[in-house]
Structures are given as C-alpha cells and as structure tokens.
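J.: As structure tokens, here come the structures.
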Structure I
Amino acid sequence: MTAQVRMYSTGVCGYCRRAEALLKARGVENIETLRVDLDPGLLDQMITLTGRRTVPQVFINEKHVGGYDDLAAIDRDGGLKALLGA
C-alpha cells in the first residue's frame, strides 16, 4: 500500500484504535500518528486543518477523510480501497 496515512490521536482514544485497526485491515502498514495529548501544538494544528476538536482525524494522501465514523462510512460505501490506492 503506497498511500500516506496521517492520524491525529490520543493515547486513550477508543475510536483512534478502531480507525487504526480498520486501516490496517485494509492493508495500511504505516500510519503516522500525531499525539495531540502529548503536544498541544499538534492540537492547534489539527483544529486549524480540520475545524474539528475531536480525535481521530485521518488524512489519506493529504486529503482530510474525517474521524472514525467518516472513515467507516467511506469503507462501507466501498471508497476506502480506492483512496488507499488498492
């Protein structure tokens, strides 16, 4: 899988773990995880980029996909594999 995946996350977020599991199930080997709970500057960056304050926030090839619910909906509709370049 050649897609670049970046995810804003925290260490205690169940939805973050679910998003990671879904991405890995679809063949993503590397997820750049940005922990907003460890670096407040990353939280500010995430809010600026997405307009959202909740995690996870997932980007695939620099395209903002959204949170776990958004990611799961794209997968259910069959669009996740295309986004990932599968």
Structure II
Amino acid sequence: MAHVVAPADAAAQFTGGVAEFDIAADTVRRLIAELDRRYPGFGPYLDRRMAVAIDGEIHQDAWTSPLKPDSEVFFIPKIGGG
C-alpha cells in the first residue's frame, strides 16, 4: 500500500486530524478517490489545492501518475503565481 501524508490543516478540516494513511491504489486518481470515499470532500480539496510528490518527485498534475505498492505520496500546497 502507498503511504500517504497530507498537510495537517487539511487533515484537521476533513479527517479529524488524521494526516497519514496507507492506501491501496495504483494511480493518484484512485488514491484521491479512496481518500474522498473515506472522508467526503477531501478528494476535491486535494485535487484543487495540492501538488503531489511521489517518491520524492513533485508533480503538478499527477492524476494518471502510477503508484507502486511501496510508494510514498506527499500532498503539498500548490505554489501560486502570476
């Protein structure tokens, strides 16, 4: 299972403070869908506001990025600009 870490403020808002999860998913899309199933509203929040780091590599649009069973996934705030 992929090990997932979310920011504490997002976790407080959606999960009651749980910020680390072990999720069986083979893509980021499926991982986010599972988090949304467990914690309604969390998936869209992560999709809109977070970039994803998979095994140390940051992705801005990671929906189709593959995950290995032992992947480490970190959700990090997207950097705004303009």
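J.: Where does the value 13.9 come from, among I, II, when mean count of other Cβ atoms within 10 Å over residues 24-31 is the thing being computed?
T.: Structure of origin is I.
J.: Looking at structures I, II, which one was mean count of other Cβ atoms within 10 Å over residues 32-39 calculated from, given that it came out as 17.5?
T.: Computed on structure II.
J.: Using mean count of other Cβ atoms within 10 Å over residues 48-55 for the comparison, can you identify which of I, II gives the largest number?
T.: II
J.: With helix-only ellipticity at 222 nm (-39500 (n - 2.57) for each DSSP H run of 4 or more, over all residues; to 500) derived from the coordinates and found to be -12500, which of I, II does the value describe?
T.: Of the options listed, only I reproduces it.
Read the figures in this text as sums done on the coordinates, not as results from a lab. Nothing here was measured: the structure is a model prediction, and the numbers come from that model. Cβ atoms are built from the backbone, for glycine too; each structure is taken alone.
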